[in-house]
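Trainee: Next up, some structures in structure tokens.
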Structure P
Amino acid sequence: MIPQILFLNISLSLFLAFVSCEKTNNIKNQKILYWSANNPDEIIFAKKAVNEWNDLHPSSMINYQPVPEGRSSEEIILAAVVGKTTPDIYSNMWQGDVEFYARGKVLIPLDTLPDFMEFIRTRCDSATLAEVTSSDGHIYQIPWKINPIMMLYNVNIFNDLNFTTPPSNYSDFIEAASRFKEDMNGDGYIDRWIGYSEVLAVWYQRFFDFYPLYLAASHGAPLVKDNKIVFNNTLAVEVFRFLQNLYSNDYFPRERLSARSDPFLLSFIATRFAGPWEIAHAEKFKPAGFTYDFYSLPVPDDHQGDIYTYGDPKNIVLFSTCSRPWEAWEFLKFVISKQNDLQFMEITHQIPRRKNLFNDEFFSDYFARNPRMIPFAKQAEFVRGTDVCPVLKEIFDILAQEYEACVVFGIKTPEEAISDAAAAAQLLLD
């Protein structure tokens, strides 16, 4: 007769072995869950890529869905992290959030996966890899797509103002604004402006005014480096001064134009700082005879060399809830292959963050058929994302508050506003 305690031990061992085996089988049979952005074009691309993969790899199937609807995808991801309901793969991660999640140990360090570094070096240059390397030396994100911020401008208006090229520096831009105001608003009623920027003191709005202009002026310098605020400098002050002049002289409106019909296509404004997403909209809704183009952002008058801008990067991450990261990585190598980067451009008209994109003959036919994308492909060589910092949103929120006080309402001088922003931001890092 088997002693009762031995019987219980054997039974428990068999039960645990069964549970372990069952769990292993469930993990093996469970599909990897992939979330993409929820805009229509990216859904089309993601479905196509997943279907092609699943047809070729029936033993490593991917289960796809767009990120659930919410006020913002960032809030949805944060809620999923807190609730431990994250997908295995997410392909719309804002680069500025990655350090926060990496320090929270909810992302897989991708450089620990087989052949990751070898593969990613064929896609990205050393500057891009340095930009996405976390403070602990690991890489938690795959650089995937960018939408460089450039100056969208009304060609006809600048021709009428006797500019053979759009204004490239602060003085020329202010001069064009003065001529435009005089020509278009001679009756004293200000209803047309040289440009527009959202006046709301919201952190992410600064990605379309202060931040890209600062990158342009500074050759892509960081805001934060080695846990220190480094934007308290003359270039940041001059960016604030340039923008403040546009508001104080009524060259930019303080009213919100976002509630109107498109003010650019109606020629209420002559410029806009925007990305390639404007192309499809403009081609669909532009009036007869309307001509537009894209140009680099205005820079200080004494600026020399390349002009950088904000790339608006969204990257791919693997959450630590992923039980088979090596299989997920095989799928991701397929997603970011040259063939799928080309399909991504064809479907979404966004730019893959791939080195030498414009000069690669593999993509030359696409650019020949889509010449509007050429300025962005060329600009892609000179973009920056965001700095490695776990409190980046809070820093941009501080900048947005100072922007409102100084630039929009002129309550502070540019020197005061930048100094106060730097001091407040440094307190977050200390």
Structure Q
Amino acid sequence: MRILSVTAGAAGMYCGSCFRDNALARELMAQRHAVTLVPVYTPTRTDEANVSHDQVLFGGINVYLQQHSWLFRRAPRFLDRLLDSPRVINAFAGRAVSTDARLLGELTLSMLRGEDGFLRKEFDKLVDWTRDQPPPDVINLPNSLLIAMGRPLKRAFKRPVFVTLQGEELFLDGLTPEYRGRAIDLIKAQVADVDGFIAVSDFCAEFMSRYLGIPRQRIDVVPLGIDMSGYEPPATVRRGPFRVGYFARVAPEKGLLQLAQAYVRMRQRIGNGDVRFEAAGYLGAAHVSYLDQVRRVMADAGLSDEFHYAGELDRAGKLAFLRSLDVLSVPATYDEPKGMFLLEAMAGGVPVVQPRRGAFIEVVEKTGGGLLVKPDDPDALAEALAMLWADRGMAVRLGQQAFAGVRAHYTIQQSAARLLDVYQAVVEPGTAGRHGEMHTQRPRGTEKT
């Protein structure tokens, strides 16, 4: 199968959605499918071999300048090519990203207006780019914020277009009310322009159906999958300090502060136990003060020496960091639709303790690799962590279940096979899925995974 897959860069940051898109493309290529993975905004950054195209569409600098000034909407193509160079974009990535709510809102609306908005030139360039590409069998867009690309791509190639749903509601909910409602309305108005939607979890499918008004039967679920290479079986006996870990972007919505509060309460429960609090993950300039809050919580409790922030980690560093943990917790304060960090920890036999919300529920229940606690409750989280500290045997058993459960449900091979079945049902309707279940026995999108 020939697949054109668009992926959204994250300004030089490690990004779960980029990881997913890249891992699927790599696996499909390994299975001899022809995949073109093309980034928009910025080049993508992954901790595995990056298979994305070296050209960036809708270059972030160009998009920003065209939104800001009519002069750049009329700039010659040679200037566009300079500004869209990955080297130039990477040089400004992060520094050129505005956090101004009004500008973010206006940029979002411009992207969603597509060929009718300020960024019409970028959509014209997209169509020009398609003329040099071999016609794909199917096209995939990485999130509903880019749904306006669906109409010109479908017109150019006359092939089915899918949109992946993988957490963009967090961005939409972060817009000010004057932009949020208009953005959602623009997405809803274009739902009929694409052939189907792909959600990364059962929770995501149900939630986004309501959130964006997408008929549930038009959403297929393709669970996340990860490459298991490098993940070692868990130790049957854990020695040394009991290490509570956090591995995710350092930001308020991911819950590092809540975990620090729970750690302090756990420490009060267990007395003088030998324990440590380890954290790692991307830290943006806007959230340095948030990490300072976490450090103050630990300092006020007299536990500064027990907390260590390891920073952003490459793949080797990630694997080593996760191997060092006895338990991982990322107590997100919102209904997370993915939870890639859970799969990464459990792939190495690390049990998890998570709030009972979002996709955490299905991941933990499918794998049996952790405990679920009441959301937004540091006492409940502390109690579960203390339970695993007191019963190392239980922690080891949960870790073994995590190790086996991820391999039973969340490998990249399983995810790629499911994705191919979804594509095949549209590209060759009426045929059996070659890698999984039949698609002719019920309406698409009604199956449960």
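Read-outs: derived from the displayed coordinates by stated rules, not from any lab. These numbers come from a predicted model, not from an experiment. Cβ atoms are built from the backbone, for glycine too; each structure is taken alone.
Trainee: Matching task: 27 is the computed value of relative contact order in percent (Cα under 8 Å, 6 or more apart). Pick the structure from P, Q.
Mentor: P
Trainee: One of P, Q was used to compute mean count of other Cβ atoms within 10 Å over residues 308-315, and the result was 14.4. Which label is that?
Mentor: The structure behind it is Q.
Trainee: Comparing distance in nm of label points 7 Å out along Cα→Cβ at positions 268 and 300 across P, Q, which structure shows the greatest value?
Mentor: Comparing P, Q by distance in nm of label points 7 Å out along Cα→Cβ at positions 268 and 300, the maximum is at P.
Trainee: May I pose another question? Quick check for you: by FRET efficiency 1/(1 + (r/R0)^6) of positions 124 and 396 (r between Cβ atoms, R0 = 35 Å, to 0.05), which of P, Q is greatest?
Mentor: Biggest value here belongs to P.
Trainee: Further question on the same structure: Of structures P, Q, which gives 20.9 when Kirkwood radius over Cα pairs in Å, for residues 44-275 alone is computed from the coordinates?
Mentor: On the way: P: 21.4; Q: 20.9.
It must be structure Q, since only it matches.
Trainee: Hey, mean count of other Cβ atoms within 10 Å over residues 156-163 derived from one of P, Q reads 16.1; which structure? All intermediate terms of the calculation are to be shown ahead of the outcome.
Mentor: On the way: P: 16.1; Q: 19.8.
Answer for the origin of the read-out: P.
Trainee: Looking at Rg/Rh (Cα atoms, Kirkwood Rh), point out which structure of P, Q has the largest value.
Mentor: Looking at the calculated values, the largest one is P.
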